[in-house]
Structure 1
């Protein structure tokens with residue numbers, strides 16, 4: 001369990017650093033685009049096209065770390081009404097659904113990535129970016145989510161037996 005937790009913490013750190021770098025690059029690209037257009041009257045299209053290309057790498061690797069920290073989107077209308085044991089069972093159910101979903105989407109993302117890799121298609125933008133590179137964020141992100149879900153499930157089961 002400690003090994004899994006250490007791996008997940010390491011992957012979460014990498015995902016957070018990647019997210020910070022991507023946000024920096026997005027803001028810098030849009031700032032440079034606006035500045036270039038202001039001073040020269042024309043700009044570079046790739047400054048505008050770069051942020052949407054990076055969005056998948058911003059979102060998907062963060063799925064697991066956000067679930068672990070409880071910073072994912074959630075609705076809390078039911079939890080105040082539940083007993084402590086019921087809340088633990090609900091958390092276990094949520095993490096089980098997250099694990100099953102992560103497995104399904106990991107497989108689908110891997111297949112999509114392989115398809116676009118084999119096709120060799122490039123994005124139709126000013127900078128040459130292979131389409132498979134964007135799709136690779138799906139299996140990477142859902143792999144991280146799967147590992148985090150396993151960790152949380154183990155924690156939930158241990159917590160249920162302790163209580």
Structure 2
């Protein structure tokens with residue numbers, strides 16, 4: 001049961017991870033392109049469009065939050081490697097299980113908070129004061145989206161560590 005669930009979740013997360021990295025590349029390219037076009041248009045015409053300059057900060061939340069899960073899984077987040085050399089494999093698996101559990105619980109809390117915040121801004125109907133009207137809830141939607149994705153990846157990490165502990169116990 002554990003192996004099947006882990007295999008299905010790992011396969012789904014692998015596809016999701018590739019899609020998220022593709023999204024991140026698209027967002028970064030758009031951020032750079034917007035700033036480049038802003039500079040070119042301002043140079044050629046003497047005036048520019050404010051939304052070119054305001055687009056990168058708006059897209060930043062969609063760059064950061066959805067990548068939380070893949071970065072957690074790959075170990076690319078901020079961490080201290082002090083205990084890696086001190087703990088035996090079983091203790092280290094327990095530590096990673098604890099970290100994955102904390103990540104899962106905190107991602108659920110932030111997912112709920114993000115849904116509430118997004119819903120609030122959706123109900124308020126506020127838009128950003130730009131040349132192009134962008135609903136504020138759209139920017140806030142990155143928050144629950146990212147933590148929902150992180151929930152999937154933290155669950156996978158927990159299952160991996162439970163499997164590791166089971167395998168270590170069997171010898």
Identify the structure, out of 1, 2, from whose coordinates distance in nm of label points 7 Å out along Cα→Cβ at positions 64 and 88 was calculated to give 2.6.
1
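Given a computed value of 3.5 for distance in nm of label points 7 Å out along Cα→Cβ at positions 48 and 144, which structure among 1, 2 does it belong to?
Working: 1: 3.0; 2: 3.5.
Going label by label, the one that fits is 2.
When mean count of other Cβ atoms within 10 Å over residues 56-63 is computed for each of 1, 2, which one produces 17.1? Walk me through the intermediate numbers first.
On the way: 1: 20.6; 2: 17.1.
Comparing all candidates, it corresponds to 2.
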For Rg and Dmax of the Cα atoms in Å computed as 20.6, 72, the structure of 1, 2 it came from
2
Ranked by Rg/Rh (Cα atoms, Kirkwood Rh), for residues 40-111 alone, which of 1, 2 sits at the highest value?
2
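Rule-based calculations on the coordinates, nothing more; no lab input. Only a predicted model underlies this, so the values are computations on that prediction, with no experimental measurement involved. Cβ atoms are built from the backbone, for glycine too; each structure is taken alone.
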